[in-house]
1. If distance in nm of label points 7 Å out along Cα→Cβ at positions 136 and 152 is calculated from each of 1, 2, which structure is the one that comes out at 2.9?
2. By the measure distance in nm of label points 7 Å out along Cα→Cβ at positions 40 and 184, tell me the structure among 1, 2 with the highest figure.
3. Between 1, 2, which one scores greatest on FRET efficiency 1/(1 + (r/R0)^6) of positions 56 and 120 (r between Cβ atoms, R0 = 25 Å, to 0.05)?
Structure 1
């Protein structure tokens, strides 16, 4: 039997599921990256353009190229204000459709664990970045419980459900990211963890989003109504609301950066 895959084809749905989390982590990541202005950027695996929008808003880029395999995601990205500066193209992270040394900065935001061959993806970023340019990425700390929807996955496993993980989930480990960067000949490699916190208006808002993500919704739809209620009860106990009914918790990403060392 073919193992189910996690696919992101709906830009609006992805915005609701991950857009806020992506922005929160992306802001810290760009502060840490501290890029110069007027740089040529490539956003590899740009998805619906959530992180690309941050680049345009915060970094005063000269050029931004966003690349993603999903036309559904790219259609949403092209409707963003960032499109006044950014161009969005369909393509493969392991075969970037650009010439050598075309960019000053190459980034992967929440993408590296979806690349079938992460080392090839990193090598491609190095290839298209000028010598001394920045190559950087961040990814949810999947093994360390940092994924935003990890509380749901924990409770699903407790109920005997099987969770589908990204194909290169090990690449989200901070030591693995460091190794990928150094093995690609990238110099001045640094890593850090990024912790972000999100507040939902109430448990129902949280559940309406968390239980409808691409990795979780197929599991929930296949569960009995009783088991879904058990899942919600366990989540209510794990993530209590405050006096005003709001629900707040944290997620964590691992980040890496360095210089193309050609």
Structure 2
């Protein structure tokens, strides 16, 4: 199966950055972290969530790591770079010493980690005792991904939709298992539902064409299939009197503390 690659920070911002912001805002509303913490953003991508951390949580510092230099280049253009530093890194082998951070977060990342237990264990390793280990992820098995309906239609037309390595890792029970197995205590979970509005169908269609997984899927389809996909999505997505399209997505969130 084709691998999902994130190498265009600007296109990703329109495709997923807005959704990430919506989910991230709801996540931080629930988490209510104190100010002045030293944060690690694991899989920071183009810095969408990092920006929220800086704006809302007044951290003393933020380190963002991601495997994609293209995404990181976009992240470095954000105002958050006045506080945050971005570098290439592997979630399963974090380039930091033990007990470096007060809090670590995986925003919409856990299902992309080839070995999720190693990723969680690494967050626990680099976070100080009593520090926060947190994450939120689209509920992929439960149909919570923002473009789940589009994926259904692509598959119905014979297209192939690439999936992350571990989609089941985003289930609430799977997250709980990962956190408790890593020795995290005071574990708490929350389901997050968010809604996004597109100006019209053309706005939606242009947005999805910038999605890494969508580009890969459309490459497996004939031109006439893509025309039919467009028609089916127009029918599937209801609009209001002004032509605006609004629909929801759902993520699962988890938090806990390192023992100590």
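Quick note: the coordinates plus some simple rules give every number you see, no bench work behind them. Only a predicted model underlies this, so the values are computations on that prediction, with no experimental measurement involved. Cβ atoms are built from the backbone, for glycine too; each structure is taken alone.
1. So the calculation was done on 1.
2. Biggest value here belongs to 1.
3. 2
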